[in-house]
1. Comparing structures 1, 2 by distance in nm of label points 7 Å out along Cα→Cβ at positions 83 and 123, which one has the largest value?
2. Using distance in nm of label points 7 Å out along Cα→Cβ at positions 35 and 51 for the comparison, can you identify which of 1, 2 gives the largest number?
3. Using distance in nm of label points 7 Å out along Cα→Cβ at positions 43 and 99 as the calculated read-out, with 4.2 as its value, let me know the right label among 1, 2.
4. Using the calculated result 4.7 for distance in nm of label points 7 Å out along Cα→Cβ at positions 19 and 107, pick out the matching structure from 1, 2.
5. Looking at FRET efficiency 1/(1 + (r/R0)^6) of positions 11 and 59 (r between Cβ atoms, R0 = 30 Å, to 0.05), point out which structure of 1, 2 has the largest value.
6. Quick check for you: by relative contact order in percent (Cα under 8 Å, 6 or more apart), which of 1, 2 is greatest?
7. Tell me which structure, out of 1, 2, gives 3.1 once distance in nm of label points 7 Å out along Cα→Cβ at positions 27 and 115 is calculated.
8. Can you say which of 1, 2 returns 16.3, 54 when Rg and Dmax of the Cα atoms in Å is computed?
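No lab work stands behind these numbers, since they all come straight from the coordinates. Values in this document were obtained by computation on a predicted structure and should not be read as measured data. Cβ atoms are built from the backbone, for glycine too; each structure is taken alone.
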Structure 1
Amino acid sequence: MAWTYERLQIGDKDSISKTISDEVVRKFADVSNDHNPLHLDEAFAKTTSFGRRIAHGMISAGLISAVLGSRLPGMGTVYITQSLKFRRPVFLDDTLTAWAEVREKIDAKKRVVLNTWVENQNGDTVVEGEALVLFDVD
């Protein structure tokens, strides 16, 4: 659906999903330059409280960005702020679903406040936060 600012309503929500594979984690490490062994080295990760490798938290945040830029509000969305609370680890082969839900519209500046969160395949929230975006398309 192509959104316009006027069509957005409080409570509108949408999502995007992705399975977090070893390849996704390694590509993210290369792009971000974050080569923490907790994400990349199984032997090291086994010595941590997680007991195995976990994905970079910002992969989850990236999925929130994907929802905002491609689904809701979609094309023309410009990030202004994003808060994030990392609630649970994301493990390799978890399937994540990132959500955005319109909470408020600020008509004077065509800005939108959205609740954002990411759930794993069990329905557990792994990340939650709030985004403020500029919706720059008529």
Structure 2
Amino acid sequence: MKDLQELEAILAAHKGREGALLPILHDVQAAYGSVSEDAVRVIAKALNLTRAEVHGVVSFYHDFRDAPEPRPVLKLCRAESCQARGVEAMVAALSDHPRVAVETVYCLGLCSVGPAAMVGDTLHGRLDAARLGALVESLV
């Protein structure tokens, strides 16, 4: 963890909030790139939860990591609509890309303009092999 002060600030921002665990975990993930075991311990204590309860939530949701991903992350939609538009051929081309982490998601809400992908908070639609290749190259 970068520093405990930043984590304490995140916890303070959510103090007294009902259902604060998920918003805290998202903020920690955004700040540190992961939710470390140290962070789990501090969050559990602050929310009067067990470490197992916090870890259970962290491990249940695939967006949370226990270590930062050093590569850019491209989330590629593989829902039915994107499959109907040829995303599976793109998945095969990206499956072993050494400089980009490709994660599968099932629906980005862009069904009418698929295949779709997300990088950070930015959505990309109407992808084909060339546009996806250009997107990947822009990340590395």
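1. On the way: 1: 2.6; 2: 2.1.
That would be structure 1.
2. Working: 1: 3.0; 2: 1.5.
Going through 1, 2 one by one, distance in nm of label points 7 Å out along Cα→Cβ at positions 35 and 51 is largest in 1.
3. On the way: 1: 4.2; 2: 3.2.
Derived from the structure labelled 1.
4. On the way: 1: 4.7; 2: 1.8.
It must be structure 1, since only it matches.
5. Details: 1: 0.65; 2: 0.90.
For this comparison of FRET efficiency 1/(1 + (r/R0)^6) of positions 11 and 59 (r between Cβ atoms, R0 = 30 Å, to 0.05), the top structure is 2.
6. Values: 1: 30; 2: 19.
Structure 1 gives the largest value of relative contact order in percent (Cα under 8 Å, 6 or more apart) among 1, 2.
7. Details: 1: 3.1; 2: 3.8.
The read-out comes from structure 1.
8. On the way: 1: 16.3, 54; 2: 17.6, 50.
Going label by label, the one that fits is 1.
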